[in-house]
Structure 1
Amino acid sequence: MIINPSELDTNAVYKLLTGAVVPRPIAWVSTQNHEGLLNLAPYSFFNVASRQPPMLSISIGPRTGGENYAKDTLSNIRESQEFVVNMVSLALANAMHESAVNYPPAVSEFERAGVTPAASDLISTPRVAESLISMECTLEHLLKLGTDYLVIGRMQRYHVKDELFENGRIDQHQLDPLGRMAGNFTKIESLFDLPLDEKS
């Protein structure tokens with residue numbers, strides 16, 4: 001089957017993309033506006049953008065209500081020029097899911113999700129204390145791409161729980177990261193090296 005994306009509506013293309021580009025890591029992004037109101041929201045259009053200097057990329061689509069109705073995360077990043085990417089472990093799955101609800105700007109997703117704001121080292125935006133890894137970022141680039149905005153952040157500080165860090169590496173079993181599969185979620189069931197044994 002060959003599909004021409006230009007002949008499909010936005011939702012149909014979205015389903016194709018999210019069904020093919022899997023599994024996707026989840027960036028649990030904390031931001032803050034000029035009044036000090038906190039926002040916390042998950043994004044699975046997320047990855048590493050550069051290794052040196054270290055940069056992360058997040059794609060933020062329009063909020064429910066139309067293309068011109070910006071999400072709080074995007075508005076806050078534009079305003080403050082900073083954000084924190086908190087990684088989501090399986091133990092935080094329900095809290096992350098609660099923070100994805102479309103709350104009004106005055107509502108703190110930290111409170112609704114039952115997680116704790118922790119002071120960052122360099123920026124004013126707090127991180128999620130319960131997250132095993134958090135990365136403080138300052139805005140490097142903000143690009144309008146079609147209906148979405150690509151946010152490129154330069155990582156300024158890296159927070160990792162002591163039990164995860166050994167010999168310069170992250171213990172993936174201890175991290176127990178959550179991933180996105182189309183409309184569902186996934187966890188790591190096994191790790192292996194390549195090439196595979198012919199008996200596998």
Structure 2
Amino acid sequence: MPTTRGYAGNPYLAQAAASVAAGGVIGYPTEAVWGLGCDPLDEAAVQRVIALKRRVPEKGMIVVSDSWQRLAPALLSIDLAALMAADQLTERPTTWLVDNSGYYGDGVTGGRATLAVRVTGHPVVALLCQRAGTPLVSTSANPAGLVPARNRGKLLSYFAGQLDAIAPGQVGRAARPSEIRNFASGAVLRAG
């Protein structure tokens with residue numbers, strides 16, 4: 001996984017975080033691919049992400065954060081300590097489907113009874129969340145039906161001139177997007 005060295009004072013990281021805080025949509029590197037993100041509480045920004053991806057709104061999106069504490073307001077209906085313990089037992093980036101408390105809108109959840117959440121191990125994503133003061137919507141940076149961007153060049157080929165900022169950095173070493181597990185049942189819905 002990349003380190004935070006060189007990113008803490010990076011002006012592009014500061015610009016990306018400020019864009020999120022101001023209601024913008026950004027591109028940023030994640031554990032396996034480039035992502036599109038915004039403040040998950042900003043419905044207009046969430047709708048922009050959906051439009052950029054040409055995504056079916058019912059699919060919903062993942063919410064990533066630097067910590068479980070930052071996600072806690074959306075997780076009031078579950079045992080947060082148990083979720084944190086389960087997450088520590090996983091060996092790869094894991095997205096958890098938890099009960100949807102209604103904290104985030106239908107643009108994020110797809111109108112489903114579950115919410116997809118993950119605490120990231122990617123230092124750039126963690127710094128973005130810390131600087132913007134919010135978790136991020138996380139969805140792969142590609143229009144629906146096309147391969148996710150694994151480098152900045154591909155991100156630009158899809159979304160040049162359409163994003164408010166692009167964070168610095170590179171994707172992590174994960175060969176595949178995060179595993180998705182149902183927290184209540186433990187069922188693996190997408191292998192990582």
helix-only ellipticity at 222 nm (-39500 (n - 2.57) for each DSSP H run of 4 or more, over all residues; to 500) derived as -4500 - corresponding label from 1, 2: 1
Given a computed value of 36 for relative contact order in percent (Cα under 8 Å, 6 or more apart), which structure among 1, 2 does it belong to? 2
Structures 1, 2 compared on Rg/Rh (Cα atoms, Kirkwood Rh): the greatest is 1
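Since every read-out is calculated from the coordinates, none of them should be taken as a lab result. Because the structure is a prediction, the values reported are computed rather than measured.
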